[in-house]
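Participant: For reference, the structures are reproduced in the following blocks.
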Structure I
Amino acid sequence: MANAPIKVDPRTDQLITQTAHFLGTSKKDVVDVAVREYIENHREQIHRGVLDALGQLDGTTASSVRLLANLTPGELADIGGVDEPN
């Protein structure tokens, strides 16, 4: 699997660098463990967000666009709406 670069602010990069140094590991490993722990610690919140997003989808292109663009139905209509495929 190829590595995907991520960008963090300089202060966070400094914390990652120092942590990796003092733990005797790589920055990649520090970020990997931190992200996995964060996701595990927020699993319920993530699950609720997924269920909320799914509840907003009704099978139409418009509902997908509204969800992805964070628009209300009125806001989507104001910018021209979405043509639904037949």
Structure II
Amino acid sequence: MPDAEKPSKRRRPTPPFDPRFPNQNQTRNCYQNFLDFHRCVQKMNRRGKSTQPCEYYYHVFHSLCPVSWVQRWTEQIQDGTFAGKI
């Protein structure tokens, strides 16, 4: 992950309740925040702005997603085989 995508290593609180994902299973919440983070970084880089506002999504998906999923999705993005729309 490039330095612009690595937010600071502060303590991450539990993500707040998101009414879009009211169920106990937070898999979709994990995936949506992963997508939102990458979309945010892409948009901010295109505009030449700081990616700091994207840190929220980064913290949420790192709190909710298993590390193995994040690694696999990141590799798929780098390989150009990721199924999600970023």
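A short reminder: the numbers here are calculations on the coordinates, not readings from a lab. Bear in mind the structure is a predicted one, so any value in this text is a computation, not a measurement. Cβ atoms are built from the backbone, for glycine too; each structure is taken alone.
Participant: Thinking only about mean count of other Cβ atoms within 10 Å over residues 38-45, which of I, II has the largest value?
Facilitator: With respect to mean count of other Cβ atoms within 10 Å over residues 38-45, the highest-scoring structure among I, II is II.
Participant: With mean count of other Cβ atoms within 10 Å over residues 30-37 as the yardstick, tell me which of I, II scores highest.
Facilitator: Of structures I, II, the maximum of mean count of other Cβ atoms within 10 Å over residues 30-37 occurs in II.
Participant: Moving to a separate point now. Supply the structure label, taken from I, II, corresponding to relative contact order in percent (Cα under 8 Å, 6 or more apart) with the calculated value 14.
Facilitator: Details: I: 14; II: 36.
Value 14 for relative contact order in percent (Cα under 8 Å, 6 or more apart) corresponds to I out of I, II.
Participant: Related question: Thinking of I, II, which structure, once helix-only ellipticity at 222 nm (-39500 (n - 2.57) for each DSSP H run of 4 or more, over all residues; to 500) is computed, gives back -20500?
Facilitator: Clearly, the read-out refers to I.
Participant: Suppose semi-axes √(5λ) of the Cα gyration tensor in Å works out to 40, 16, 12; of I, II, which structure was it derived from?
Facilitator: I
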